[in-house]
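Below: a set of structures, written as C-alpha cells.
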Structure P
Amino acid sequence: MVYEMKKDMCPNCFLNEYTFNDNYITGICSNCGYTMASENISDRALRPKTKLNNGKYILGKKLGEGGFGITYKAVDLFNGGICCIKEYFPFTDSNRAKNSNFLVAKEDKRLEFEDGEEKFRREMSALNVLKGVDGVVQFRDQFSENGTLYYVMEYLEGWNLSRFIKIFKPTFAGVTEIILKVAKILMVMHEKSQPIYHRDISPENIYIADNKVYLIDFGNAKVIILDSDRRDKRLIFKPGFGAPEQAVYDAPQGAYTDVYGLASSYYYALTGLRIPSAVDRRNGAIYTSLCYIDKNIPREISDAVDRALQMDIHMRTGSVREFIEEICTTKRLNILPKFKIMYGPNAGREGRLNADKNYIIGRETCDIIINWCEISKRHVTIRYNSREKNFDVTDTSTNGTFVDGIKLEKGRTYKMYPATTLVLGDNVSRICLDASYLLN
C-alpha cells in the first residue's frame, strides 16, 4: 500500500498538520510543534517535499550539512517509514544548476568531484557489506538522480558522544561501557574475511539512540582486499583523533588505526580534552595520561589507553580485541553480567546473570526460555567467568549457534566478551550477552 502524503506535510513528523507560506519559513506543526523558522536554511539543500527515486521518497527537514554531502530526514512513500537520505554534494567542487536540483561539477574541480564520488560509493559499499551488524546504522537503498548519488539508511534520533557527555555527564563506568560497545562493533568489522576499517573513529561518529550505541559515517571506511598491496592516495586525518599514519601519504593502515581513534575518543569522553594532533605530537607535543588527570581512573586503564595511543604502530596495541581484553581485565573494574533478548520470541526480556554459574538457554525447562521452533530444548550454555571477565559459550543444539555469521562448533567452549550477540538456530532469535561496569 502506498503511503498517501497530503499538501500540508510537516518536514519533521510528516503528519499533514503543517501550515506554511510559499518559502516554508513561517508556520508551525500542530502535532509536534516544529517550525522551520528556527532552522539554518541552506541555499544548497533540497527543499522539503522534494520527491526522489521516481516518487518513492519525499524529503523533510535537513539534518546536517558537511563538506561532502547533505543529510535529510525523509519518508518512504511506499510504507510510510521514516528514514535518512544522504546526498553527495561537495559544495567546494560543485553547484546546483540555476533553478534546478541538478548538480554540476565546477570546471576546475571535476577531478576532485569524481574522487569524492568514489569515496561516497565506498561509503555505500561498506554499509551494504555491514548490513545486519548490530550497532552499525543500517543501509536500505541507493540511487542516482539530479546528476549525483544518494543512499538511504535507517533514521536514528539521539546524540553523538560529544553531545551525550555534555548533556548526561556519564560516569567513568558509563563511558567505558559505551567505548567497549564501539570496540565490539569494530571487532566484528575487522575480523571479517575481508576486513573493514572505519578510519574515522571520533566522538562525532559514535552515536547513542534508544539506549543503544551506534557507529556512523563510513565515508572513510575501507574494505581491504586480501593479497592486495594497494594504498589509499588520499589523506584522511582528523586532528586529535586521527592516527599518525593517516597524516602520511601512502602509509599502511589497519586495525591499529581504528584502535588509535577509539582510544583518543575514550580519552576525550573521560576528560573533555583532545590529545594533541599526531602532527603536533611528532613535533614534541605531549598529553597527560588519564591517571594523572583523574586519580579515580584505574592505572591499568590509563596504561591501556597510553599503549593504544603509541605513535609507532609496532608499539601500539595491535587489535581492538586486544584493547578490549586490556580494559576488561582491569582489577578495579567490576563487571555485572546481564542478557537481553534482542529479536524474535520474548524480545525485550532482559535480566542479570550471576557470575560463575551455568545458564542453559533453550525451548523447555531451561534457565532462559525462548519458545521458538528453531530453538533446541537445551540450545546453548552460557557462563560468566569472573576471573577472566568474559563469557564461556557452549553450543549444544541441533540447528546451531552463530556469532558474527560464524557457526560455533557443537560442544566446544568459546570465550566471548560483553556485547556479544548470539544468533540461535536462525536469524530470528538473538540474545545479547552484555554487562554493566562499576569501579571497586
Structure Q
Amino acid sequence: MRIVIATEAQFHRTEDGRVLAPDSALGYAAWVHYLGVFDQILIAARVTRRSAQGAAGLPVEGPGVRVLPLPAYQGIGGYLRRRGALSAAVRQAVAEHRGTAADTTAFLALVPGLVGTALTRELNRQGLPFGLEVVGDVAEVLADRRIVSAAAGRMLARQCQQARAVSYVTRTVLQGRYPARADVPTVSCPRVRLEEEDFVAGSRPAPDGWGAVGARHPHPARTVRLLTIGSQERTYKGHDVLVDAVALMRSEGLRPEVTIVGDGRHHDEIVRRAAAHGLGDTVRFVRRLGSRPEVRAALDATDVFVLPSRTEGLPRVLVEAAARALPAVASAVGGVVEILPPRDLVPPDQPRRLAESLTDLIASPDRYAAASERNLATAREYSLDRLRPIRLSFHRTLREITVSADGSDATGRHSHAPAGSLAGPGR
C-alpha cells in the first residue's frame, strides 16, 4: 500500500531532476519512517524550479519516496491567485493514486496548511477517509489577523472532527484546542527523530566565571554565546525579536555573541535590523546548517539556545538543543510549554522580557546547571526508541482504516467506526 502525504513544505527541483529540501529536517530521512508500514511514500508538495548551480539543500526523493509536484505560490496572495491550479492538481493526484481494493492508497494531511486543506477538501468531496498530523496552531500563526485567525481555527477544528485518525505533535495543547471525535484513535507523536548520537552523556555546568554583581547585572568572565535556528521564510521564528532583545542587553552592558541560523524571504530584513541597532560585531548570520552533525556542533558551541517564536507546534530544534543539555529561553507558545518550565518561558513579541530572562539566566550559575540537567532529561522522553512504536501504531491504524473503507454506507460515505485505539502519550 502507498500513502499520499500533503505537506506545506516547499521543495526545489533542479535542472538535473533532483528535488531538494531547503531545510535539513525535510530531506529524505524525514519521510522514510513511513516505509515501516507503507510500500511507497508520495509527498504532495509545492515545487519550484531552481538551477542546479544555485540550488542548495538535501535530496527528498530516494528508494520508496517520490514527490508529487504541486503549483508553487508564496503567501496568501499567491495562494489566492493559484488556488484553482492547486485544487486541480490535488484532484488529479487523488484520481491517479486513490487505488483499488487490490492496490490501495492511504491519505495523510499535515495541518494546518493550505496544501493539507486542499487535500482534505477533495477527499471529503469523494467520501474517502484520511488521517491528520496536527503540527501547529493556526490561531497563533494568524494571531495578528483576528477574523482570518478565527476562520482558520474553525477549519482546523472541523478537519480534526472529519479525520479517521489524528496524530498530534503535542501531549495536550493542540488536543485541547482541536480535538478529534471521541471514537477516533489519536496519538501524541512529535515529528522528532533523536537517535543516541544526538544526546550528550551528561548535563553541563555554568561556564567558568559566570555570576552576578547584583541580580540584574551579570559580568561573565567570557562572552556569552546565544544561538537560534529557524526558517526566515516567514516571521514566525521571531528572529527580529531576538535582535531587539540583544540590543537591550547591550544597553545594560552585557555583550553576548549571537548566531542566527536561517534563510528565507525575511533574511535581509533581519540583517538590516541588526545593522540598524549597531550589532554588526555582535550578531552573526548563517543561512543554513546542512547536516545533523553541523547542527550538533553549533549547539555544542553555544551557551544558551533561544527560541523567540510567535507560534510553534512542538519545535524539533528545541528538543535537539535539550538533547545537548543546553539551557534555553523560549516563547510560551504551542507545545513549547510542554518542554520548558515557566521560569524559562517569556510571552511572544516582547523583547524586553526576553532580554530580562536571558540576563537572569546568565546571572545564576545554579539556575543554568539545573536547566541543563532538566532539559537533558526531558529530551530523553522524545528519543526515537520511545516514539517509534507510537508512530508505527498510528501508521498501522491509518492503513487498517484505509483497507476497511471499502465498506461504505448507502450514501457512499465511509462509516466512522473506530479502527482501534492507539497506545501512547496523549490518549
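Values in this text are rule-based calculations from the coordinates and carry no lab data. Treat the numbers as computed from the prediction; the structure is a model and nothing was measured.
Of note:
- At a computed -6500 (helix-only ellipticity at 222 nm (-39500 (n - 2.57) for each DSSP H run of 4 or more, over all residues; to 500)), which of P, Q: P
- Among P, Q, structure where semi-axes √(5λ) of the Cα gyration tensor in Å as derived comes to 39, 23, 20: Q
- Structure (P, Q) behind the derived value 15.9, 48 of Rg and Dmax of the Cα atoms in Å, for residues 145-192 alone: P
- Which of P, Q leads on relative contact order in percent (Cα under 8 Å, 6 or more apart), largest value: Q
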